[in-house]
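In what follows, structures are represented as structure tokens.
All of the numbers you see were taken from the coordinates with simple rules; none came from a lab. Note that the coordinates shown come from a computational prediction; the quantities given were computed from them, not determined experimentally. Cβ atoms are built from the backbone, for glycine too; each structure is taken alone.
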Structure I
Amino acid sequence: MATATKNEAGDFSGGRIITVHCHIRGIVPSIMANGAMADPTYHWAKLARDVRKGVKRGDVMTEQQANEYYHALFIGQLYLLDGKQTPYWPAENVEGMIRRGAMKSKKGQVAKIAITVDDNFPLIYEGPKSGEGLWKDESFVFKSRIGGKNGTTINCRCRFPVWEFKFSLLLDREQADMNDLERWLNDAGAYVGLSAWTPKYGRFVLLSIE
């Protein structure tokens, strides 16, 4: 039986799987919306829920309640590397964005097999790096109306007006090549985006792929 040997790059694939470094730049703002807010045990989701419970039926929030509620929504929907600072995009979001871009050329299933993003990468932007610092800077606070079963409510999230993003991925060259990946990223930038509320937000241009 043949035994796989590891090359100097630490790769068992014999060069089939390569690491690719990508750099994108937003052409519209990007909005973060952490799906953990749907988890009833998530700290920030519980805080937001507790504030709403404190408002009697038929009443409106006081200014203090509203600020506490928006603060919980804002901080809770950020992806922060240590829970307090350094906004990032999770690997799953990046993979999903590329797959959706590949779907434009009917290659979504190929991309699902060919692409692996196994790390989280920080967002590049000018401004505060902590959740609290972003909350205190009005240029990053974005409120929008959303419809729900109980009528219209206001959501509050972080919007990054100007941003870039650098990330690395593993590409299986038996499934796709660099030209495929470049097309998927270009289509993702034009039609998909890296953000909540896409494609209105989060669209980008590809600066480099190597």
Structure II
Amino acid sequence: MRIAVSGSHSLGKSTVVNDWVAAHPEYRREEEPYRALSLDGPYEIRFRDASTRLHNGLQMYYSISRLHRFSTCTSDVIFDRAPVDYIAYSVYTANQGTTDIDPAFVETLVPAVRESLDHLDILAFVPKTDAWPVAMEADGIRPVDHAYRDEVDAIFKQIYREDRFQVMPLTNGPHLVELWGPRELRLSQLQLAIDELTARRSARR
């Protein structure tokens, strides 16, 4: 099963990924592009109103390239972030009007993202919820900025709940599920999504 965990920063996505792999060691963990390219790689990637086309385009196409390594649903892999994430973050930066990212650039990302999603089985969105608030962690990597996190979360909700940009493929797209609540509940929600998708596929045979 090919799974990607998506959403704004500092909401527990990496925790979901790490907890899932700990419980299911047969799964391969795919690191988020920023960590692979910037923290552990040669690129300087910036956030918020300092992101550029190069920064976000590089991360998005890296994410897409990793998806294409797993072409069948028999692969057991979980991705920390999805290509969709770089549309959401690019919209945020375009709204600031501070770099070369603008609405026209955002639109150019959509076809490549849409095409890539047929290489996923489950797309798990982690939203911010009032019912289960998540504290921000000052780890020296992620920006500790509630307004930034909230605005990006709102953009994700437009994409996933209101079909902004229509990123989901019309056919062969991933099963979209939302994960929220305590760590154990998120894993249960993800397992339920997998069980539902497996049952649906079995019924077609």
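General remarks:
- With mean count of other Cβ atoms within 10 Å over residues 66-73 derived as 14.2, matching label from I, II: II
- helix-only ellipticity at 222 nm (-39500 (n - 2.57) for each DSSP H run of 4 or more, over all residues; to 500) from the coordinates reads -8500; which among I, II: I
- Source structure (of I, II) for mean count of other Cβ atoms within 10 Å over residues 26-33, computed value 20.2: I
- Among I, II, which structure scores highest (criterion: percent of Cα pairs over 31 Å apart): I
- Computed 29 for relative contact order in percent (Cα under 8 Å, 6 or more apart) - originating structure among I, II: II
- Top of I, II by FRET efficiency 1/(1 + (r/R0)^6) of positions 82 and 186 (r between Cβ atoms, R0 = 35 Å, to 0.05), largest first: II
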